[in-house]
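For reference, the structures are reproduced in the following blocks.
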Structure I
Amino acid sequence: MIITQIDIWTVVVPVFPETVHSEKYGGYPDWARVPKQIIRLHTDEGFTGIGETGRGQSKEAVVHAAEQLKNRDVMKMCLQNVFRQGPLKPTTEVPSQWEVDLGSYPAGYQAFETAIFDLIGKRLEVPIHMLLGGACWEQVRADFWIGHQTPEDTGRSTKIAIERGFTGLKTKCRIQEPMVERLRAIWEVGGSDFKVTVDPNERFYTVEQTLELADQLKELDNVEVFEDPIPKKGLRDDVLAQYRYMREMLPFPLALHLSNPSDVIKAIRADAIDYLNLGGSMVNFVKAAAIAQAADIPVWHGSGNDLGILERSYLHAASVAPNCLLASDFVGSWTRVDDLIVEGFTFTNGYTLVPQTPGLGCELDLDALEKYRVDG
């Protein structure tokens, strides 16, 4: 199955402002203006596969990467790195530190990985998760998501989340924001059973500030996890020691958001985490989740407020991990005004179903694509 043509479109899909930041905290987010690239691979057998990059990948870089895949046989690719040319050659020497070089991962790699897996799944008539090891879950947990919001807006968002069947939410935040009032607004609507992932993106800044805030929040009993409370600084030993100390002192679980399997090993060895938010390519997610499973650590799948194609790939990967027990971030279908796929996400009682149709289990919405493309 030879790749004969690659289409690439640049898109900017707006978000619903009320689902992200309150006006007091910046209103419409800058990241929502950052373009994404949508790709479609054509083959000589008539199959097509679709993919989506993360935010900010330039079209020029993605076009350059695409050129490397033209005229390649999809069914002979190394699925651990679809850009690798041919298998590794045998060697009489054990590689240093058991590292094996599978080659570089070019700009927009996740889009190409998704599209290749979509093609193979369609050709073999199996869903992508079968190519990743097989789904352990028929549905995956998912939470609502909000940006930086006032307590009043947070309360309204919590009502919307509950009306849509969610049992928890993730909130972005900073230490200088009214966190106690915000979490209390969630508690007043949802009670202690409606759980909150508190994600400051490292902007609780210090151990002392983190523990002080945690002490103020513990009486509400609605915090599921603190994620990345202080700067990670490349997971230096001193930073991991701080995370280990926080883990011992916090009244609820502590998580790091990581994507590199080697970083997962470092965090586990340092005894620095209770949970992990994992990202990266589908294959790397499965690898990292397996490492965490061996250490009996639950995980969830993160996102970047993406569109439907990329988030569908997250769902396939998450379904493969037995320890993906926490609510993942499949949030683009309600934060964005369109997800650019025909078969969107549905959520029931805090879960979304894992696709069972071939490939990704969704198709590109060409009308929506034309509406939101910005490359002419």
Structure II
Amino acid sequence: MHITYYYPWGFFHPIRSGAAVVADRHLSYFRARGYRPRVIVLGNGTAEAQAAFEDHYSWVEDVHVFPPERSAAVQRNYEVWDFGRFLAAHAAIAEVPEFRDVLSRPTDLVFLNYAFSAPLLEAVPRGASRVLESLDIISRQFLRQRPSAALLEHHLGVEFALYQMFDAVLMINEEEAAFAEQRGVTNSHYMPRGMDVSDALGGYEHASGVQYDLVFVGSNHGPNVEGARRFYEQVFAPRLRSRGMRWAIVGSVCEQLDFRDPAVTMLGQVEDLDDVYRRTKVVIVPLFSGTGTSIKTLEAMAHGKPVVTTPCGVRGIPNCEEQVVTFDFDGAPSLVAEAIAELCQSRVLRESYAQKSTAYVLKHFGPLGYGQRMDEVLEPLVSSRTGSTSLSVVRAA
């Protein structure tokens, strides 16, 4: 069973974004089933970063890295946050001889991330099964500034037409999967993320003491930048800083934040995020826009941390009222501050949330259930290529 796997945001180890969490889970699934994908990555990175990535995934068949600047057409289009430009970039990638050679090699299954990568299918061998990880309805991500109904409708129409080019489309948000089905998408599958809670079990906080009261983890994606700024201006600076609260911010979002405060530590990229979680009392997820599922909320819950967030921060995480503290940050900043202060003052309360959160994640997003759901989607594709009626037959291949 030969698999070609494509990811458009550079090296996804170390994990620095929600999309990277999803990609890492894909690779973990393939490895558990005995598959060795051919991995293709679009993006830049240092030689050291590439070496670390290849070492972590040394078990795959091979790794191919395509820096956008290798093609003027790719770089020109990929630098602009626009759905059409990203589609054009991938159409150009499919025409680059080196890249086209890798895509056209014999394969049984092609697994792409994000709908805008669909033009790559033009170079894929005929007969290969095609799977798309949509992650979210990306049209809405590209049109964050409240577009007209007609413009959004046009983008959705293009995106859902691209879905039809695949044998299966995986969607991490159940409501979005249902919406796509209502719009005529017949090959979509709700695939909630598989989260590992093993790091949380046995110790939610470092015995040696907690270093931070709050932590926010995010990439330099626009909604993360907006959320961190609004939380600082509306909640932290006027209501929590005077209480001696310490806030740590992790990830490339730090590069886009212009406020400087002795009570706020900009950690940037870290080597051991698990350790940061264990040294933190409360995780905040101040998101006001977004699609798909809030991976950062799930990740915090899986680490046994109490989460204070907005309604947007629990998208794709159903019926979690008892596990996550949710407020309208704009409408009730004082209530947000009081909830955070109460959690920071009570370890008993934090551990209560930790136990409820990890139990919830295991039940609804556990790795065992994730693997079974992936088997259900991929098994028909595997059988059509190998003649096997069960994935278990080919796991050791």
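None of the figures in this text is laboratory data; all of them are computed from the coordinates on show. If you're wondering where the values come from, they're calculated on a predicted model, not measured in any experiment. Cβ atoms are built from the backbone, for glycine too; each structure is taken alone.
Assign the value -10000, calculated as helix-only ellipticity at 222 nm (-39500 (n - 2.57) for each DSSP H run of 4 or more, over all residues; to 500), to the correct structure from I, II.
Clearly, the read-out refers to I.
Suppose you compute mean count of other Cβ atoms within 10 Å over residues 20-27 for every structure in I, II: which one lands on 16.0?
On the way: I: 16.0; II: 21.1.
The correct label is I.
Which structure, out of I, II, was distance in nm of label points 7 Å out along Cα→Cβ at positions 140 and 212 derived from, given a value of 3.8?
Structure I accounts for this read-out.
I have 0.45 for FRET efficiency 1/(1 + (r/R0)^6) of positions 164 and 228 (r between Cβ atoms, R0 = 25 Å, to 0.05), calculated from one of the structures I, II. Which structure is it? Walk me through the intermediate numbers first.
Numbers: I: 0.45; II: 0.10.
Comparing all candidates, it corresponds to I.
With relative contact order in percent (Cα under 8 Å, 6 or more apart) coming out at 15, pick the structure among I, II it was computed from.
This figure was derived from II.
Ranked by distance in nm of label points 7 Å out along Cα→Cβ at positions 132 and 300, which of I, II sits at the highest value?
II
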